[in-house]
Structure P
Amino acid sequence: MPKKKIKKTEVVKDGTSGIKPTKLKPLQGISFSFKYYQDNHNKFSCSQKEAIYWLTLVDRLKALSSLTAQELLVNRGSTLRCHPIKWEDTSERAFGLPNEEQSVDIPYQFSISSNEHGRVHGFFLDEIFYIVWLDPNHLLYAAKN
């Protein structure tokens, strides 16, 4: 059987292949990260929460992801209740993260829903909100221990 000669493929080495790079739109809205999430905290563990809690949380995060960080921070609506955390008014002194003083400028909290499912505590770095604690029982601002 005669061998077929395979035509050599030309490889363009100067980057003019004619393929246009994909241009991504800049991110719009808040992203959420669980990188620093602490479910092992004695006050803020949610491991025993029912499915409705988690569904409500995901729904809230989805709704907030269409906002910018600035829009969230200026929203003082009665259902969102987004505001900075004043550690001196809480039962805690800080999140307890490594190098927290360098990474956390201002800690924030917002409501998951109108009082029923508690709060989310964390901090912003650019347009990413890092969730540290989920507080379904409103224990951060409970009587100081």
Structure Q
Amino acid sequence: MVMSKFFEALPEGYGYVVIAGTGSVFVNMWMAINVGRARKKFEVPYPDMYSSSSKEFNCIQRAHQNTLESYPQFLMLLFVGGLQYPKISAAAGAVYLAGRIAYALGYYTGDPEKRKRGVFGAFAMLILLGNTISFGAHQLRWVPLK
């Protein structure tokens, strides 16, 4: 009974937002596995974060580390912005994740310039930011509700 009221309070389509958020777990796990494999390949022991001899390892590590650095912002913007714009937020979340994958694959080449292949993910993050700001403005009644 209580759960049904909770689900009724969420906007229609919010499940897409949850699925996009769940997708991010798989992207992060994929990156973490790649770092683990690279540790073995390039013989970088724990707890060392970087290698003094392998630029390729450092690129693989940085791709994951950079993704983790922006992960809290992504999730907050996805889940909060999705309360007002669930389908747009979920689509932007999927594009962001595709951008992170393209970013990582480019970075994994060992040429840091190739990480820019994933720059389109930044545009998705801007959409999520706009959705969240709009939600906040509507919640505070700075912008009239329609």
*asked:* If you rank structures P, Q by FRET efficiency 1/(1 + (r/R0)^6) of positions 83 and 107 (r between Cβ atoms, R0 = 30 Å, to 0.05), which sits at the top with the largest value?
replied: P
*Consider the structures P, Q: one of them gives -4500 for helix-only ellipticity at 222 nm (-39500 (n - 2.57) for each DSSP H run of 4 or more, over all residues; to 500) as calculated from the coordinates. Say which.*
P
*When you work out distance in nm of label points 7 Å out along Cα→Cβ at positions 19 and 115 for each of the structures P, Q, which one comes out largest?*
P
*Taking mean projected area of the Cα convex hull in nm² for each of P, Q, which is largest?*
P
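The numbers here are math on the coordinates, done by the rules we state, and not lab data. Remember, predicted model here, so these are calculated numbers, not experimental data. Cβ atoms are built from the backbone, for glycine too; each structure is taken alone.
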